[in-house]
1. Consider the structures P, Q: one of them gives 7, 31, 37, 20, 4, 0, 0 for P(r) over Cα pairs in 10 Å bins from 0, in percent as calculated from the coordinates. Say which.
2. Taking distance in nm of label points 7 Å out along Cα→Cβ at positions 215 and 239 from the coordinates of each of P, Q, which one would give 1.7?
3. Identify which of structures P, Q gives the largest calculated value of relative contact order in percent (Cα under 8 Å, 6 or more apart).
4. P, Q: which one has P(r) over Cα pairs in 10 Å bins from 0, in percent, for residues 79-142 alone, as calculated, at 17, 34, 21, 18, 10, 0?
5. Out of P, Q, which has the highest value for FRET efficiency 1/(1 + (r/R0)^6) of positions 167 and 191 (r between Cβ atoms, R0 = 30 Å, to 0.05)?
6. With distance in nm of label points 7 Å out along Cα→Cβ at positions 71 and 207 coming out at 3.2, pick the structure among P, Q it was computed from.
7. Just checking, which of P, Q has the largest value of Rg/Rh (Cα atoms, Kirkwood Rh), for residues 119-198 alone?
8. So if we calculate FRET efficiency 1/(1 + (r/R0)^6) of positions 15 and 111 (r between Cβ atoms, R0 = 25 Å, to 0.05) for every structure here (P, Q), which label has the highest result?
Structure P
Amino acid sequence: MNWEAIKAIYLFEMMRMKRTLLQSVISPVITTSLYFIVFGTAIGSRINEVGGVSYGAFITPGLIMLTLLSQCISNGAIGIYFPKFTGTVYEILSAPVSMVEIVIGYVGAAASKGLIIGLIILATAAFFVDLRIEHPFLMLLFMVLTAITFSMFGFIIGIWADNFEQLNLVPMLVVPPLTFLGGSFYSIDMLPPFWAAVSHLNPVLYLVSGFRWSFYEISDVNPLISLGMIAVFLTIGFCLLQWIFRTGYRLRK
């Protein structure tokens, strides 16, 4: 394993976060704080409790997951797209660096950025709601696995994208609706039976539900099923990356 190559890629990508601090960190924290103010205060004043916890506390895991998914996918996609855009990706591909080492460097950096922002938002939430975390280890496990998995999917999107419109398609137009409809702001028990059944087709439901269970031991699906779904997503992402590097899909022209 070429650890120096992994370190070089990782540190280069992490420096991007430092250079774009306003966009990378401050912007998502302010946006999430506004969610707490609008949803937690305005709607929370009309909904006393959900599953035995205050509405503001109930939506906290969903807001963290929304930010984590968006940031990991965006960072993973941008990390590999710009080398493609500038042509420096060919230098990486011709270097004595394996596919695994390239993925660890880029995906590791994207996941680290997402985790940093997720933890900042978790700390910020404590100023707005009374938080309790029943299973801190499980909470961190969910965050780490989700960050790695969706940074990997972001990396795949960055390879697939041919322009900035395609690059922003999934994090801007796909992830937010799936997260909003995945039980982030409500329990699917509140839905009619048909729509509750349809909600189980939304993969984000399993992420939000399992993550919420680590906080309050309340969930819409079994947390073991949630972990299993993350493992499935992780396996799919890795298999897709293997195929991309083996075939050179959109990497070699």
Structure Q
Amino acid sequence: MTKKLRLGVVPYMNAKPLIYGLNQQTNAVELLFEVPSLLPTMLNNDQIDVAIIPSIEYFRSGDYAIIPNISISSCGAVESVKIFSKVPIHNIRVAALDKSSLTSCALTRIILKEQYHLSPQYTQWNKEYDISRTDTDAALIIGDNAMKVIDNEYVTLDLGQAWFEFTGLPFVYAVWVVKRDRRIPGINKLLKNAKEAGIRSVRKLAVTESHRLQLTEQRCLNYLTNSIRYNLGKEEIKGLQTFYQYAMSSGLVPKGAEIVFNDS
């Protein structure tokens, strides 16, 4: 009996188009869902064979190869990675970071430092989306939870939009990776086909996700077709490299990291 390929994926709506085409292959593929910050450890410990990981973790490790042509990214407003603040952005002194997303935490630090010239005190939290339970000035919330916050009570900063205004480039939140020393024949094609199947079925996904999240179908469809992008082309790679440079200058990643693609 052939051993199933174990894929570590995030449980958020933004990843559903990437895995939709895998749901019909349960005899060959097993999907394991976890928050982004835990998937790299699972990959390192061989609990999974392939993973969607935060882009910053790719640069921190140095042991991964990226599956080409696929990402979770945005070019402008992303909707699901936001800072919600009780005070004007320029007045933030203490910010709580959603510890489930390492890339978004790093992006928060970069945007507040480079664009707003702020170096607030940072704390961690995982209170989902009940901002009232934190006594900080602001909170970073990601994923489905960010889309559920009724934000008219807060000053909001969409980090995808902030990054685009700052750099003019897309922002890459996550990529599929394998270990560099691990060959998995056909994995690039498998994941590419799964992505294409998901994009073809995005309207069906929007209906399913609207029921799951109690959001309107139109909002889910707009999110999956306009806010989130799934390619990893020249502009996305340039955005990824620019993110690395800022993260490196802020001491968030080591020097000398290179983008290496998987070739199997």
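1. Of the structures listed, the value fits Q.
2. Q
3. Going through P, Q one by one, relative contact order in percent (Cα under 8 Å, 6 or more apart) is largest in Q.
4. It was calculated from structure P.
5. Q
6. Q
7. Greatest value across P, Q: structure Q.
8. Structure P comes out on top.
Any read-out appearing in this document is the output of simple, stated calculations on the displayed coordinates, not a laboratory observation. These figures come from a predicted structure and were not determined experimentally. Cβ atoms are built from the backbone, for glycine too; each structure is taken alone.
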